[in-house]
Each structure stands twice: as structure tokens, then as C-alpha cells.
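None of the figures in this text is laboratory data; all of them are computed from the coordinates on show. Treat the numbers as computed from the prediction; the structure is a model and nothing was measured.
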Structure P
Amino acid sequence: MSHTKSPGIAKGVDPLMIWLYVLLIMVGLVSIFSVEYRSDDNLIQTMLGFKKSYSKQLFFFGACSILAIFILLTDSKFFTATANLSYMVGIVLILATFVLGKEIKGSKSWIPLGFMNLQPVELCKIFASLALSKYLSMPDMDFRKSRSQLIAAAISFTPALFSILQGETGLALVYFSFLIPMYREGLPPVYLVVGISMAVLLVVSLLVDTFPLIAGFTVLAVLTVYFLRRSIRRNNKLLLIIICSWAFCIAFVWLVVPFVFKHVLKGYQAERIFSMVGRDNPFADKTVVLNPEELKEREKKKAQQGYNVLQSKIAIGSGGFWGKGYLKGTQTQGDFVPEQNTDFIFTSVGENFGFWGTTALMLLYLGLLLRIVFIAERQRSTFGRVYAYCVAGIFFFHVAVNICVTVGLAPVIGITLPLISYGGSSLLTFTILLFILIKLDANRQMILR
């Protein structure tokens, strides 16, 4: 009698993605252990009692492994059918933090669950990815229309607006990663040009005062008109483009930048950004008169603005090429680096394993990103392709910004290193993101809408 073998859980699953996921998790556990373990710790008690972050992270990994298996056993159509509903649930959870939220480090964006704190705006990256994929895979979708682009932007950036209101500016910036799948699906390049131009203008406005910058733009515009005067005679639209570009630059540095630093960012966030370029915040409220004690406290905080990054760079630099050796890092073992098991976990890799260790880690991430893009391009459904690019964008943004912050190339904005930083919400989010993609890829022959 012959028996028909039923398809197993591993059928169609990409093994390389699984191995990359497990390797990064292992690197995370090793790194968290290296910054928290002390020679006088009773390892059995700390592991069983969940008194240390590495024991809790191991528990989170076990829970995420069970969830990953559950996702692989789920029908792929479930993710398309519930995409919009899950997005609405995510928005409701974010709104619930304004009422039920627990304030941690100045941000009221956490919902306490007892065994862990849930950050809905972190989790909502999954829901926004699914909702955006659902919308862009609609049968009658024409992404060249402005209306379609506006709806896609609303889906992507609504959670970011709530995140800013919660004081989580760093996580809000992550949602700009959704521009990558939108660009892949036909978003006009002009949006990217404008976005890059705004980023460059922002950096320049941090380095140069407003009025000298305006004068410089004006002189540049006049010189451009002079040198292109013959081309302008043949095509008057060129003059209009130059005038509009000049007006845009002036409005951005004169109106937009001051508004952001005065009304969007909090005082300490603005101070962090300007301290990174070695300048005082020119947009600080000068009308507020501080008494000597308040002034002393303000100067003390100002002196501490770059402490995190300074200690981080010392730790990474002390690792040299080969590293100091596992559990031999003086900076991380001495607790000199703040947030060294979360936002600054990269310092552990740099100090313990040196240049070769950090390079190997970045190659792991590069391999993961390239594999995700490869998987995206082999999808038969628009839903699967868009979702894969959403995952690639989120991972790329987190890795790039976290490492730039750690080495002092970006202001401290509280971005975790995917699958490595300690935290239940972060590990849960990236696990779900990856395993939904792995499941969609396993069933890529299906046309999902």
C-alpha cells in the first residue's frame, strides 16, 4: 500500500534566509551576553530567573521561534485577506498608548504587558508593509496617478505622525523606508530627487547660519542665470526652473528648518543634532531666562550630549583589527557605554572582535539584504514583491542608521540593530517581517491580491 507524503513545513522555504536569521540571532545573544555577564554571576540562576537581558532575549527567541513556525503553517492568503484589518488594529494600538501608555526615557509609546513592554509603533511596521502591499497590488492600480501616490503615502506615514506625537522621532523616520517599494512600483524619480535635495539642504543648514546660506543661494542662482543666459533665451522654462529651485531652497532653510527644530523636535533632540556638528542650537528659545541652577543643569546636559557616542567610538576603536577578545572589553564590561545592550550593541562587536568582527557582521546584513531583493524579484505576485521591498527597506534603514549613530556619523535617535539589539518588541517585529516574507516566497507560484 502506498502512502502519499503530505508537504512538510519546510516545503518551498528558502534555507539561506533561515540560516541568516539564526546567525544574526546568535550574534545578538553573544553580544548581549558579553556586555551583561560578570565573573561573579551565577549563570544558572540568571538564566532561569530571567534577571539579565541575555536570559530574557533567549526566552524571546524561543517565543519567536514558535511564532515563526506558526507563520510557516499559515495559509499565505491569510496575510492578504487581513492586511487592512491588521493595519487598523495597529493604528488603534498606537492610539491606545496615549491613554494606556507607559513612559520610558521620555517617550510614552509603550504598553506594559507584564513580562515585556510592547511598542505598537514598532509593530505597526509589519501592518503598514502588508497594507501598502495590499493597496499597490490592486488589479486596477495605476501608481502614476497622484491620487494613488497620496493614498500610498498616507498608509505609509500615518503611523509616523503618531510616533512623532509620542516623542519617538527616530522610529518615525523608519517609515521613510517605504519610499523604496514605492519607487520600485513606479514612483516618479522627481520625488527622490526632492527628498535627497531636502536632506542635503538640512545638512548644509546645520553647518551654516540661515542668512549667509540665503545669500549663498541667491548668488548661486544669479551666476547660474548668467552662465546659462543663451540657453534661457531659447527656452524660458529653464529660467522658471531656476527661480523655483531658488525659492524652494530659501523657503526650506528660512521656514521649514526653523519650524522643525522649534516645534517638531524636542529641545534635547535639537541639541543632540547640533552638538554632532559642534554648534550651539541657533533655534533655541532665547527669551527663557534661566536661574543659575537651571543654567548649570542645562550646561551639564549639554556636556553629556555627546557622551554616548564618545564612549561608543572609544569602545570600537579600542578593539583594533582583531578585537580585545570575548568578555575582555574594558568599555563594555565597565558599563561605560550607555544603552550598550540595545541601541549601542554594535560597540560590543567592535570591542570584542575588532574590525574583522564588525566587517563580518555587516557582510551578514549585506547577504540578508541581497537575498531579500533576490526573493522580491522572483515573486509572481505584486503583493509579494512589494512586501519584500518593504522588508528590505526597513532592514536597510535600521542597519545603516544604527551603525552611523554608533560611530558618530548621525545623531542619537534610538534605532535598534535588527535581530541583535535586546528587546522583545524589536525581535518580535523583525521575526514576523522575515517569516511572512519566507512564507510568501514558499508559495510564490500563487497569485496573491
Structure Q
Amino acid sequence: MAVGLMVQSLRWLPPSTLNLDGISRLVALAMVDSKVMLLQPTFMPNRAATAFMKTNGEIWHQVIRSLPEWSLNECERLSRLLLREHRSFLSDFVRVLLDESASTFQQPPYNFPLRFSSGKVFSFDLPYADIDTSEFQRLYGGLEHHKIVRLDYERDRYMQHLSHDQLMKRTNDIMRNIHQIDEKGRVSLDINDPRTYYWMDRFTEMLQESKFRQIPYEVFGRAAIKEYPCPKDGERPRRIASLIAANDILKKPYLVRYGKYNHIFEAYKYGRIRLAAATSYSDTSLNPAMRDEELTHRIELDTRVFRIVGPEGPVLSGRLPIKRTLNTNFYVLCTSLCLKTRLFLDFESDACLIITDPDAFKERLSRELTRALPSFKQKAERVEYYDPLCVALTEMRPIFWKHFRHSYQEEVRFAAISPEPTTVLEPVFVNIGSLEDIATLIDTRQQ
């Protein structure tokens, strides 16, 4: 069986994992996960499911989740088998993590429209072994999926500390990632998108927490759809959907820039591009889909996992709120990896630019930004969407981090960062030349 693995940075790996024993337990977990899908992603939509090992040898999932006892027992059994029969495989694993070559591990296929490096990415084939799932079948066999999700949440009730208002806000944030606007202008679910099921699991956990608190369904429901961007006119979404369906360019990598027609046309015809200051997106006049605190990120660290210890032992228990604010403003140009009817509505757009050669666009934009802002550092990457309850302090990544409420937007951003801390940045315009050779324009104003 083939597995993709991403190691974000070795400095976040405790030394105990860089030996055959630690690696064998992590590989064993991957083997069990391949059978029963224990792990789910922490970052949406682009990071794989993750697990990590603490320095004391405990394995956790998503920072907040312990693993069921039966799975840990099976991991221990498989670990012993790997150490006995597949030591060369484990040795190759350690060599790769230490930046040494090993033929067992290969680079995965190139499948992203912009070239960027973030950590190490490689793929490999897991050793074969019979995996015992009898205990899993005894505990969960025959249960509907939503009941399994509820049982798993009871083991790690990670939202128990949230106030009522915080819980309702989280409900609304999750709901924003579940729906789509279909080809008939209706609010619906995309059953072909696996991420739909990820968010449905998170929604089920919200229902279970609300059940524990005896929150009436009508209260829960009102919170879930508060400020929900439902279309008021079905004709426009249908027209947008038909224009999207008529595009056959979507079979290859592309980026989309949404906006008002006059701005999109100027970008398409003349290459006139506007970069805004990151702080401009905190404007309260913007709708919830566009509004965000770009310079500030908040998480709630689980001190069961990351212990805060003083001379006399643990000094904190429960959750530790942490806020980090970037010490400088920066310029940003936002694009998306997806062309969807809903995004036209959420971004209040009547047109879009579909960039069919993202690397060429990046090169042209970079060249002109270098002229306009010669001292600024440029970066272009896919945004990672974080769950503030499910991440660690060391994972915080300013500029390319956003709260998961925006996950459905699948943003790729181009940023220019000042070499010196600055708070005020006026919008900057650059002319990168006509994009007619590497882009197409959709105008939704017309039939």
C-alpha cells in the first residue's frame, strides 16, 4: 500500500522519534490508519492527516485527540514485527529524516500549480502485515458512522471548555465549509468532495457537545446559519453555473481571481494588478467571507499535551489561550484554486480571471513587484487553514495561515513583506502586461 508522508520540520520532532523504535511505532500507526481511518487532517484543505509522538513516547492525533486503546495495542504489536522483519526499511526512514538518501522513498508526483517547498514530502510503500481489527469490529462493528464519531468525541471532549457563545460561533464557522451553490442556484452539499464528510464529522461533534449541554436544537440551528450567505436570487447563480460548466480549461492547474468586472478586465487586458495591505481585510464593512484579522492568530493550547511546567511541577491545566500578532503589515494578492458559483456570491464579484499558467503569472508579477518594491521579500504559497483548538504553538505560520472558517475558499496568495516593521501601507498597483495569453475572463453580467 502506498502512503504519502509530510514532515513539516525536523526541529519539531522530538529526538525520541529519530530512532528505529520511535519510527516503527509511527509507521505501525500509519498501517493501522490505512485499514480503519483513525486519523483526520489538522489543516484544511492541503495537509495530510497527522500524528505525533511526545518525548515520553505517547502518540497523539491532532494535538487534542488521544488514540483508542485497541489501536495503541495493535501499533505496539506491529512495531515489534517491523523491528524484527523490516529493520532496513526503518533504517531508510531515519536516513531520509536526517537528509540522507534512501531508495525506499521517492518524491511524489508534481501536482500543484505553484512550485513551493514547505518541509519534506516523500512517498513510500508500507511493509505488508496482517492488521488485527477484531477489537475495532467488536467496539464499532455495525454502528453508523455518525455514532462512531460521537463515541470518539466522548473520549476526547475537546470543546468542553468553550463558552456557549464560543461554541455557537464555532458551529457557524463549520457550517460555512459544508454547503455549496449548485447548478440550479440551490444551497446543497457536494457529495463528491471528500472534504464535505470531514466537515460533517466536525458538525456531528458539535451536535454531541450541544447534547451534553442540553442546548435546544432551535438555538443550535439559528447559530449555525447566522449570516449564512444564501442566494436571494436563483437566476444569477444558475447563469454563473452555466458559464463555469462551459469552460473546458479546468482540467489543468489554474488560479482564479474574483472581482468587479472593470478591475478584472483591466488585469486581463493590460495586466493592471492591485495589491492591498493585509490590514485592509479587517474592515468591519466587509462581509464575513472577506473579513479577517490577517496579522493576528489565536489558538487554545491543550496543556494535557503540551505541559506548562514550573520548578514544582505543572503550573497550568486545561486550555491556554495564545495570541500572536505579526509585527508588520504586508501586501497581499488573493487568488483561489477553485472556480465555484458560491465564491462569486461570497466575494460580491461579477467577473473572474482564470489564470491558466500560474507559474508564468507568478514570474511576471514578481518581476514588476521587484521594480515597484525592491526591498520587499516576496512569497507565493497556498494558504493553510488551521483549527485553533487542534494545533500547536510551533505550527503557527503567519501570512499563510487563516482560520478554518475560510477553508472552502482554497486560497493561494502572493505576498510582499517589508524588510522593516511597518503598520501603514497604501495599495500598490503594478502593470505586468496583458494576460490574454495565459488567462481567460468570465463576465457574469451577461446572459
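What to note about this one:
- Among P, Q, structure where Cα extents along the principal axes in Å, for residues 191-374 alone as derived comes to 65, 47, 33: Q
- Which of P, Q yields -10000 [helix-only ellipticity at 222 nm (-39500 (n - 2.57) for each DSSP H run of 4 or more, over all residues; to 500), calculated]: Q
- With respect to relative contact order in percent (Cα under 8 Å, 6 or more apart), the largest value across structures P, Q is given by P.
- Here volume of the Cα convex hull per residue in Å³ was derived from just one of the structures P, Q, and that gives 204; the source is P.
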